[in-house]
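Readers should treat all values here as calculations from the given coordinates under stated rules, not as data from a laboratory. Predicted model, so just to flag it, every value in this text is computed and none were measured. Cβ atoms are built from the backbone, for glycine too; each structure is taken alone.
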Structure I
Amino acid sequence: MPFEQPRKIYRYRAFSSMAVNSLCHDQLYFANPASFNDPLDCQPKVEIDTDIGVLRLLLSELISRRVSANTISSLKNAKLEEKKAAAHAKKLGAQASHNELANIAYHATNPEYEDSILEVEGNLLSGEIERELKMQYGRGVCCFSASAGNPLLWSHYGDQHRGICIGYGLDREPRPILRKVEYGGTRTVKTSRIAKALLDNDSKAQELLDRDVLLRKASAWRYEREWRLIGERGVQDSTLALEEVIFGLRCPDAVMHSVIMALDSREAQIDFYKMNVDGGSFKLRRNRVDIDDIYYLPRTAKSGIEMFGHISES
């Protein structure tokens, strides 16, 4: 059952030229999960619960898909006729999978292994399936939180409260597909589920496989209340509605002024807020920013003489 999506999601950023550029161009950056601060994120561990025949079919399918997709992409650039490109890609995919299966079967006969040939082959197949699965899910991920006032998020991702937090709405056409991160469980993905998703085209199994590969994190990260967009890696036009910018507790006035002025002529209205401490508690609350609060920027530095004139000696 799909999760009910939040009305608004938030992306914490340090202030930088890249952050301003993405705001001005209404773009999002979809990162390679390998660059995440959690080295276990999007790193599934394959567990064998099927026979050797299914493992061979799985690896063959994964290799064929990868090689075919790469081949078609290359041949498109060469402007080869579509049907010929597809046929050639399929042939190369089948050949690559055949070669890899033969290579694994050969290495499984190495007398240095203590296990049986079938056990060794199964382990080798499992390792390659895991590697291919990670490449199959070589997508870009853009991370958000359902919370705008979490002090830990401000410290970890908002440059220790000196940065910004960007609020996005979902009221776009088409409506963006947000995916909720699930916390806890394991990184284990069973080969029976992979087989149902890839060999049987089972949509439910595919949904669960997507979750286990791209949307599962250790329970210690639960405080992030994370949601994700999945897409092509790199900078992409935003599919979200930019609605507000929140400045951190320590954010300098000059940064606030720069961001507000950069977005001043934007077609859709953006609300600006500044984080403050709520009384004597540890809670953060936000107050709306009025441009008049930073009216003195940009200022011109003047010497005392320029400000008050020369001092008369009489």
Structure II
Amino acid sequence: MMFLPWGPEALALAVVLALAMDALWGEPPAFLHPVVAMGRVLQALGQRVAPADPEAVQRRDYKSFWLAALAWCALAAIVSGVYGLLQALLASRPWWLQALVMAVLLKPLFAWRMLKHEVLAVEAALQQGLSQGRERLRWLVSRDTAALDAAEVRESAIETLAENLNDSVVAPLFWFAVAGLPGAALYRLANTADAMWGYPGWRGQGAQRRYWQWAGKWTARADDVLSWIPARITALLLLVVAPGAKWQGLRRDAHSTPSPNGGWPMGAMARILGVRLGKPGVYVLNPGGCVPQSLQLQQAVGHASRVVRLLGCVALALVLVSGLVIPLAARF
């Protein structure tokens, strides 16, 4: 069996192995986790590129914009370069070793088991009481959860599940398929940076409080660009795994959110569950749907799990076709 360096078969096998590693072991320890390291570097740089001066609210802060843009580009070059070098060092190795090492390096760049666990933990906490559910939801979202009722807690959990199915699973694997390890690593950096730098306004407490209205613009747009195709693929995959799901109304839902991408997976999830999702005063998805209950949250996790399994099956099928059918056909 012949596996060409960096052919689709080696990349597909790496995806299969990485998904198996995620299912078996979840996330690596924090001190070995590259995304944790990215977050720490972004946190340190954020104190230098975003202003703490209250007067920053009153001006067009082009200096902060360009400082943050240059910092983002420098980090992107470093991260892509490191992973590109690691991938290049494997080029002369046996195909099975290439796939195995790439899988080990790919696994920390996506996270399905942890996402699933955290979403289910919100429902488990809600069963103990509303205050416990609100507190557990804070692990997943940046919004204030103190005034949310049980239905709103579930709405937020389902929305987070759908959006992060794209951000934490589909998009990293998409960019891995397109550009190998450098592509997956670059996307993970962009998405982590968006979570830390990309939201406008004041963030942080005390001496770490910074104003991100201008400093976060580049980061937010970069994440929008890199997530554009994967978000729509995620919506399509959700509709594929849900029998009877339809596209009607999804485009309207997707365009109602402030994000050009988040509304696609969230809107698809709302429609296949038949529930109403939204953020008061901001957007409403599937307005004719019912209020989500415990059953709908469980179903949401089930649909997302089927998407992940579908990705694994597609990758495995590609391995088998590339490794068996194509060599056999080449003999004739």
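Of the structures labelled I, II, which one yields 4.8 when distance in nm of label points 7 Å out along Cα→Cβ at positions 182 and 254 is computed from its coordinates? Let's see the in-between values first.
Numbers: I: 4.8; II: 2.9.
Checking each candidate, the match is I.
On Kirkwood radius over Cα pairs in Å, which of the structures labelled I, II is highest? List each step's numbers first, then the result.
Values: I: 23.4; II: 21.1.
Looking at the calculated values, the largest one is I.
To test your reading of the models, identify which of I, II gives -21500 for helix-only ellipticity at 222 nm (-39500 (n - 2.57) for each DSSP H run of 4 or more, over all residues; to 500) when calculated. If you can, show how the numbers build up before the last one.
Details: I: -12500; II: -21500.
Attributed to the structure labelled II.
Can you rank I, II by FRET efficiency 1/(1 + (r/R0)^6) of positions 110 and 246 (r between Cβ atoms, R0 = 35 Å, to 0.05) and just name the one with the largest value? Please report the intermediate quantities before stating the final value.
Values: I: 0.05; II: 0.75.
Structure II gives the largest value of FRET efficiency 1/(1 + (r/R0)^6) of positions 110 and 246 (r between Cβ atoms, R0 = 35 Å, to 0.05) among I, II.
Taking distance in nm of label points 7 Å out along Cα→Cβ at positions 70 and 302 as the quantity of interest, name the structure among I, II where it is greatest.
Numbers: I: 6.7; II: 5.4.
For this comparison of distance in nm of label points 7 Å out along Cα→Cβ at positions 70 and 302, the top structure is I.
Taking distance in nm of label points 7 Å out along Cα→Cβ at positions 150 and 294 for each of I, II, which is largest? Display every interim value, and only then the final one.
Details: I: 2.6; II: 0.8.
Greatest value across I, II: structure I.
Work out relative contact order in percent (Cα under 8 Å, 6 or more apart) for each of structures I, II, then name the structure with the largest result. Display every interim value, and only then the final one.
Details: I: 26; II: 23.
The maximum falls on structure I.
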